[in-house]
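In C-alpha cells below, several structures.
No lab work stands behind these numbers, since they all come straight from the coordinates. Worth saying up front: this structure is predicted, and the values here are computed from it rather than measured. Cβ atoms are built from the backbone, for glycine too; each structure is taken alone.
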Structure P
Amino acid sequence: MRPIAHALLAAAMTTAPAALAQTPGTYSLDQDFIRFNAPPEWPVIMRKTEGDPQFIAFQVRDPADTDSGESSRVTVETRLLNDSSNFQSMVNRGMDKAKQMPDYAQVTDGVDADTLRYFARNGKTRYEYRETWYLNGHLLVHVRCARPMLKGTSAQWTKAYENGCAQVMRSVKPH
C-alpha cells in the first residue's frame with residue numbers, strides 16, 4: 001500500500017469513531033435521514049433501527065408512577081411509504097385507531113393544528129395522548145407522547161414532560 005493510502009486509512013480510522021458518536025439527547029432513524037432531540041435524562045426503553053418500521057421509545061419517569069404499574073412514554077416511529085400519496089390515509093388510520101380507545105375525548109383548545117391531543121382510558125387508568133404525523137420524503141414519521149393521569153403528579157414534572165414532548169415533536173418536524 002502506498003504511504004498516502006496508509007495516511008488516509010489511519011486518518012479515517014481515528015476520525016470515524018468521533019463522527020459516529022452521538023451527542024446526549026440526539027437520536028436518528030433511517031440511517032440518519034430522520035434526526036431529532038429528546039431530553040437526555042429520558043432513558044431509551046426500546047429501539048429498532050434496522051428494517052421497516054423503525055422506532056425509538058423513551059420512558060419518562062414520574063415519581064408519582066412508582067408502584068402504580070403505569071408509565072409515561074414517548075415514541076418516535078418511521079415507516080417507509082412506497083407512495084407518499086398514502087400519507088394522509090395512514091394519518092387517518094392512526095386517528096381512527098385513537099378514537100376507538102375507551103373513553104376517547106379530544107382536546108382542541110390551545111392545541112397546534114398538527115397535533116392530535118386527547119384523553120383515553122388504558123386499562124383502568126386515564127391517559128393523556130399527543131400524536132403528530134409528518135411526511136419526510138417517503139417516510140411517515142409518527143410521534144406519540146402518552147402519560148397516565150396520576151393524582152401525585154406534580155405541576156413541575158408535568159411542565160417538564162410537556163416541554164420534552166414538544167421538543168421531540170419540533171425537532172423531528174421536516175424543515
Structure Q
Amino acid sequence: MKIAWGITGSGDKIIETVKVMKALKAANPEVGFEVFLSKAGVTVAKYYRIEEELRDSFDRVWSEVDANTPFLAARLQLGEFMFMLIAPATSNTVAKLAVGVADTLLTNAALQAVKGYVPLYIMPVDYREGETITILPNGKKLRLRVRKEDADNVTKLDAMEGIHTFESPDMIPAILEKHMKK
C-alpha cells in the first residue's frame with residue numbers, strides 16, 4: 001500500500017503538513033509514502049528548509065520535470081497508490097483543477113487519477129474567503145486575504161466526482177484510516 005503525496009508551491013501549512021505526514025509514516029510502516037514536488041514545491045521546500053527532511057523521512061521524493069515526468073499519472077491509473085493527496089495546494093493548482101487544466105505534474109496526475117477512479121484529496125490553502133495568517137520561514141507572521149474567487153474554486157472542486165477537499169493537516173490521519181479499512 002502506497003500514498004502519492006503532492007506538494008505545491010505553498011508555504012502555508014507546509015510545516016504542519018510535514019509533521020502530520022511524518023507521524024503517519026512512523027505509525028504505519030507498512031504504508032509507502034512517495035512525495036511528488038511540483039517545480040514551485042521544490043522552491044518552497046528549499047525556502048522552508050525541509051527538502052532534506054522530506055528525503056530522510058519518506059520512501060521516495062520526486063521533483064517535477066514536466067507534466068508527465070516523473071510518470072505519476074500512469075502509476076496512479078495502474079493502481080500503485082491507494083489515493084493521491086495534494087497538501088498544501090496553492091490557489092493556482094486549485095484553479096487549474098477546477099477548470100480541468102492539466103499542465104503540471106500535479107494537476108495532470110490529479111485529473112488522471114480521478115479519471116482512473118483513484119480518490120483525490122486536496123488541502124487548499126485558500127479554503128474559505130476572509131483572512132488567514134501564515135508563518136514565514138523566518139518565523140514572522142504574514143496576513144493574507146483569501147479572495148472570494150479562490151474560495152469559489154474550492155467549492156467547485158468539492159462538487160466534482162472523485163475529488164475531496166479538506167481544510168487542515170489534522171484531517172489527514174482520518175483519510176488514511178478510511179483507506180486502511182478497505
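Numbers at a glance
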{"quantity": "For Cα extents along the principal axes in Å, for residues 40-127 alone computed as 45, 33, 25, the structure of P, Q it came from", "calculated": "P"}
{"quantity": "Ranking P, Q by FRET efficiency 1/(1 + (r/R0)^6) of positions 96 and 160 (r between Cβ atoms, R0 = 35 Å, to 0.05), the structure that comes out highest", "calculated": "Q"}
{"quantity": "Label whose coordinates, when mean count of other Cβ atoms within 10 Å over residues 24-31 is calculated, return 15.4 (choices P, Q)", "calculated": "P"}
{"quantity": "Answer label among P, Q for the case where distance in nm of label points 7 Å out along Cα→Cβ at positions 56 and 144, calculated from the coordinates, equals 2.7", "calculated": "Q"}
{"quantity": "Structure with the greatest value (metric mean count of other Cβ atoms within 10 Å over residues 72-79, set P, Q)", "calculated": "P"}
{"quantity": "Origin of the derived value 0.7 (distance in nm of label points 7 Å out along Cα→Cβ at positions 32 and 80; candidates P, Q)", "calculated": "Q"}
{"quantity": "Structures P, Q, by relative contact order in percent (Cα under 8 Å, 6 or more apart): label with the highest value", "calculated": "Q"}
{"quantity": "helix-only ellipticity at 222 nm (-39500 (n - 2.57) for each DSSP H run of 4 or more, over all residues; to 500) from the coordinates reads -9500; which among P, Q", "calculated": "P"}
